[in-house]
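> See the structures that follow.
Derivation of every value follows stated rules applied to the coordinates shown; laboratory data play no part. Quantities reported herein were computed from a predicted structural model and do not represent experimental measurements. Cβ atoms are built from the backbone, for glycine too; each structure is taken alone.
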Structure P
Amino acid sequence: MNRTTIHALLSAALLGTAAAPAAAQEQVLNLYSARHYQTDETLYADFTRQTGIRINRIEAGDEPLLERLRNEGANSPADVLLLVDAARLWKAQVEGLFQPVKSAALEQRIPATLRSKDDGKGSEWFGMSTRARVIVYNKVKVDPALVQNYEDLARPELKGMVCTRSGAHPYMLSLIGAMSEHLGEQKAEEWARGVVANFARAPRGGDTDQIRAVASGECGVALTNTYYLVRMLRSNKSEDQEVASRVGMIWPNQKSFGTHVNVSGAGVAKHAPNRANAIKFLEYLASDSAQTYFAAGNNEWPAVSSVKSGNRALESLGRFKADDLPIGSVGRAQVNAARIIDRAGWR
């Protein structure tokens, strides 16, 4: 072996030795996310630009992600778990899939009603964006005076006019759970039976399907999360604009406990290998820039009250009185909600 060859081999070896620590020092965050909105790509890219931390992402539904974490156990690579409903966040919490987080920034910026409380297991999460569950009605078929409250959906006058998605869906479990917190389980069940008696059809489809069914006249009234309606208002498709024009919207229970609000929320996974990066990510999600992305990208309200949404279509819905029931208690109430939907036949 000549001197040139030896020199080349030594240089390659030194380069390899130098490259190994560089690769080992790469900062990463492993995110398990139930959010599947393309607009979140900008959110993640901004975090990487600000911090240099690369995000590895696995996206799936809430329940598949929870099942994956259960199966992975202590070997899970997940650093952050991001879910889209209080019922699922509570479920992850009670199963011990989160870990405690001490962050002055999060405690200062995220309202106490939008984050979990200590459950004795040190498992906690933080709401990062909010949406309201509202009533939409057909402007021709229904007098809005009849549907000012969630309780009104059980009125005899609405026989054969109410449409909803499955009561077992997390959005419905959270609302029904909130109703049981306000009314008590017995009265909430009586209400649920009344709603079922008023169904125009068996529950099916998502919230967008409910809005379209109301616009077509198949249903008189339905429940939807606000961002589905705002998505139609912002759509460039004439058919979406037409649907939106045919329905009216009610902020329910403005003279009582207020309109039900739900969250997208996140926490540090129990066995996070990159815990410091995970906390940085949560703090980033509570920053002004990230909160604005939530509003502009997916038509949700920022969880941080000082941040303006900047979303004209969202703001066009107007101001409303929100239910101040702690979101953690809404999650816990899903146990009652599950019993109620079974007994009432809300399937």
Structure Q
Amino acid sequence: MAHGGVETALLNWIRSFDSARIQVRLCVFANPDGSERAFLESAARDGLTVDQIGWNRGKPLFRAARELAALVRRERMDVIHCHNTYANLVGLLAARMTGVKVATTYYVWGDFSLKRNALQWIDQLLMKRFDAVSAHCQQCFTDTVRRGADPTRLHLLICGYPAREIAIDESQRQKERAGLGAQPGETVFVYMARFWPEKAHDNLLQAFRALLDKHPQSRLWLPGVGPDKDAAETLARKLNVSENVDFLGFYPDPDRLLTLADIQVHPSDNEGVALAICAGMAAAKPIIASRVGGLEEVLTDNRSAVLLPPRSPQMLCDAMLALIRNPERALALGLEARRFITEEYSVELAAKRVEAMYAGMVRAHQ
């Protein structure tokens, strides 16, 4: 669909695989709007081969499955691993054509739009047809079991995150902040998320309006793309916050962007374990987030983050103001968050779990 958390998790896994055991070939739908382009560019920077399968609004499942089956035969693949509903449908068809094993990973279940709820219903029907099913956080694991998965056959594949440090001196940091719209002395908040309904950008903009009334030297960076971006820009103008809000579009280096920002906010209505949150933890950022989904699996309230109920703009405003006024607390939250990512949620551990699932599937096939 675009380059978000799922796509980032895949690239992180692949970078950490044992290349002597696992050879990976990525395959994406070639969408009419070119929304996969950013992902292709990221994969190319890692030297990864990406094949594209023709796709359009007519959802040509059988044609796409034949293309994938031809790739599987040509490259003599052992496992197809699918990561969304349409990929699940195409992957299952291609597996039937070729006889290879097929796996899927679920990332989040919830009550979304009519279309997305219909896609979840399809996923639920398909669940038992896979050779391996996995969930990427404990909350999703629990929800997947509720929807019919056998808990004894369900894998927990955490996303993990590489905790790399970006060295940048303060003068360069200030220069790059200015290039993104920040004025001297401003506190910069960043929300790294696609513009989708459950990301609740409207909630954040309302909170930011209240914050500006109390602390005018605040700025909000909103990287990302998606169908709700125009609505968010319209709301920013309506709330008269546009001069302090920068819509950055797709940002290719989220780790560097987090280094430039001061505080991360994540007021989503529904999440698994958001890769954007993991990136903020790795960057030792103080984080304010909604208490939803899998976020509590990596964030601890008042220890490594400030967790709030979703859809609470005034509480969000108050939390943002409190961290501005208490930099020592903000620093302590960020340092604990980084410790957790480095010591308890490494991408190396995550990759080993994925490798083990693949190895078990191949052994069962022999």
Structure R
Amino acid sequence: MKQRLSFGFSGIYTATETIKLVKMAEEADLESVWIAEDYFEAGGFSLAAACAMATSKIQIGIGVINPYTRHPTLAAMEAATVDEVSGGRMIIALGASNKRWMEIQAGIPYVKPITATKECVQIMKGLLSGEEIEFSGEYFKTGKVKLSNTPLRPNQPIYMGVKGDRALELAGEVSDGVLLSAGSPIAYVKYAREKIAAGARRAGRDPSEIKIAAYLPTYIHQDSATAKEQAKGAVARYMGLHGPKPILTTSGLDPEVLTHFQQAFMKGEKPTLPVTNQMVDTLVVAGNPDECRRRIEEYIEAGVDMPVIFEAPGVCTPAECIENIKKYLMD
């Protein structure tokens, strides 16, 4: 592999298990490890701080927090603290989550998600710069505020975990990078890169300065057919999570089929349509070791700067996933 790899996993594990995994990832010489903060799992900042204390060189990402449950001033406080604890190794990714988790389950109005995310990034970056800010936006407004503790890095990277056209362009305007969601097809990576670049140029920024990280759910088996079969449950979930939006439609998937999977996801039901091998090949990395290596290289060639191999729950443990990365994907 011509590029260093990273590893990502969910927040369903105990703190002790999570720390062990991050230490394993560091010992495997991975570039970064990403802890997903999905609702209703473990808190990303607490886990990241614990992992930072147990490691010394690996970058630690949290992806993603959202502007509804973590007000931007609070998020900036947390980000500055964990960055200091880690010695400047933190990456924070911000996204709007989704309506099911926020509105249906948590009871929080899912209002202006793109605007709220952009303004949260702007407020966080202002506070992390060490300056006093006063912000008046469409969603957030603050008085004059400044962090009492001086941030370790005034340029701590803040990524946006976004998917749509407008959101990607806004990421190009204000963020340091974009974290692409699990289930992002290669065609979408190229599409996202173009949208991000358009936003960057509009803001007078160099598009090459905005990095792209991507969660790549990876299923490796010596038998390619077995690997693809193992991935089908996750693929159904990603189609339900994303629905008929550019993240999937840019790859040629049928919007009507995607709507079916999305409706089942929103209701918490199992979809009745089958998941095909074509869907698997489009949304995740699955196959024998050689196929998986080639697929990841294709993501890199499409514009992914930080490929994050994401765990394969139900197929292997996160520790086994790290071992597979070392055994099959690293030179």
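> Consider the structures P, Q, R: one of them gives 1.08 for Rg/Rh (Cα atoms, Kirkwood Rh) as calculated from the coordinates. Say which. Could you put the intermediate results ahead of the total?
Details: P: 1.08; Q: 0.97; R: 0.95.
The value was obtained from structure P.
> Quick check on the output: 2.6 is distance in nm of label points 7 Å out along Cα→Cβ at positions 115 and 267, derived from one of P, Q, R. Which one produced it?
Numbers: P: 1.3; Q: 2.6; R: 3.3.
Working through the options, I get structure Q.
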